[in-house]
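Listed next: structures, encoded as structure tokens.
Each value in this text was obtained by applying a stated rule to the coordinates, not by laboratory testing. Owing to the predicted nature of the structure, the values given are computational and were not obtained by experimental measurement. Cβ atoms are built from the backbone, for glycine too; each structure is taken alone.
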Structure I
């Protein structure tokens, strides 16, 4: 039995040898840049010194984890990271779905392509540029947003220096940057729905909203589930560029997240072992969230990642 399976495997490899050759660069990329760096996680259990190297540094066990969980700053950045990600999931995750549904209803092809291109453009613009645009738009003295507010008799608002407004600006700017690009997968899933289902629905008298509710949304439900599982794996990682560009000392209490904390403590203060312990904790929690969400999705009757 084992010999027949092995021979069948080799026959498949020989038959599809060119496809496997195309897979080599991808496999090499993940081995070199994803799996081999995992060896460096051992730094979290050592008192790493650059001069001694990874293997020569002193083994300290769970010391850095005890320091991490005993540091009040860690709990603040953990809270900020989770809160901003929760806001992104609640308000940002549904936006690409809604945009995809709206784009699918456009009947003029040239107009549909124009709107799609306009939605995709922000994704290709650096956060340095987008952040500069936001700072200019939201300026309390010269920003167009506050100029409009003044027309209605509202005092200027320091959006990027206000602890209540800063998370709102963060979430909305993230939607502006990524929502259009994220519609691609949903649009691809919608094109895979059998057109005969829509024809049958129209014959039965279903209007556009009923077709969306009973055909389009169920047709992309599995795609939504998979992307939600993957999104859960990022709950411990807000990113760096957007936060770093929009962050300032006035809102540091609500804007300091794990990525900026690692940059400040790990790179600027040269505490490599401490921040490696934080990164390992971050990865473990992300893995647990992915596995848990995958289980929930399968219990709801959808196909998970495995």
Structure II
């Protein structure tokens, strides 16, 4: 199969290109930034550049985007150009060429203000049925791009799968207060309970989506580590998260104590990946239990894949 991966110089893009090549696929990487996993250097905002790249491809995995940290460094118009118009360029070319599947990497950030309940309310249970309430240009443009995917399936019968990924980046937390109060590994370990996914599992979800797109047509899936929590836990998570975690994992306190780590005092949202597991057959390896066992065995929180790719940061131009 011939597969085009956009954003191939990025963290997820590099992991996808390497994994697909290992599986024997003919992969073409596309990105603004040169790298060992990028073959075509250019912008998805360039319609002619995109049109020349898509012919003869069987599948497109579209990870290229302006990210949330770019809100502080890029004009809003650039988010429109890249996340909406760039996605439109790819969708038009894909539909014109009869591409077998289009997998779009979106984000749980599209849910925006729906992620944080009002004071005194239980933690939010976030599923594909949760209505997005974007709170910045990043969330608004990613939501619009998701809608474009649905439109192209409706009007052009282009099989499109939207993967709303939670945090998988290796960079430090973007909240300076959290970054200052917790060790970085501590933050990431905590997040596997409710809002993080490992890069190797994210890659696997994309490969499954690519294979299932023609059968499914159009779907949106939350891609996040499997949470141990149920909806019954939501009120208590907003009051005393450590106590709830201890009920599920009695050994976590000693593991944390040995490292000088601590659990977040409250948890305000929980991502539910049940639909992706049921419909895609996705079975993420990394969850809080798996990470605790890695720590007990002397391994780091992140996978070998994540450590090999490392931190890439976010381009400033």
Out of I, II, which one gives 19 for relative contact order in percent (Cα under 8 Å, 6 or more apart) as computed from the coordinates?
-> II
Figure out for me which of the structures I, II the number 0.80 belongs to, where FRET efficiency 1/(1 + (r/R0)^6) of positions 113 and 281 (r between Cβ atoms, R0 = 41 Å, to 0.05) was derived from the coordinates.
-> II
Structure from which -19000 was derived, helix-only ellipticity at 222 nm (-39500 (n - 2.57) for each DSSP H run of 4 or more, over all residues; to 500), options I, II | I
Assign the value 14.8, calculated as mean count of other Cβ atoms within 10 Å over residues 169-176, to the correct structure from I, II.
-> II
Highest-scoring label, criterion being distance in nm of label points 7 Å out along Cα→Cβ at positions 225 and 249, among I, II | I
For which of I, II does percent of Cα pairs over 22 Å apart, for residues 49-152 alone, calculated from the coordinates, equal 68?
-> I
From which structure (I, II) was Kirkwood radius over Cα pairs in Å calculated, if the value obtained is 23.5?
-> I
Which entry (I, II) yields the derived value 2, 8, 11, 13, 12, 12, 10, 10, 10, 7, 4, 2, 1, 0 for P(r) over Cα pairs in 5 Å bins from 0, in percent, for residues 137-288 alone | I
Identify which of structures I, II gives the largest calculated value of distance in nm of label points 7 Å out along Cα→Cβ at positions 41 and 257.
-> II
Among I, II, structure where distance in nm of label points 7 Å out along Cα→Cβ at positions 217 and 233 as derived comes to 3.5 = II
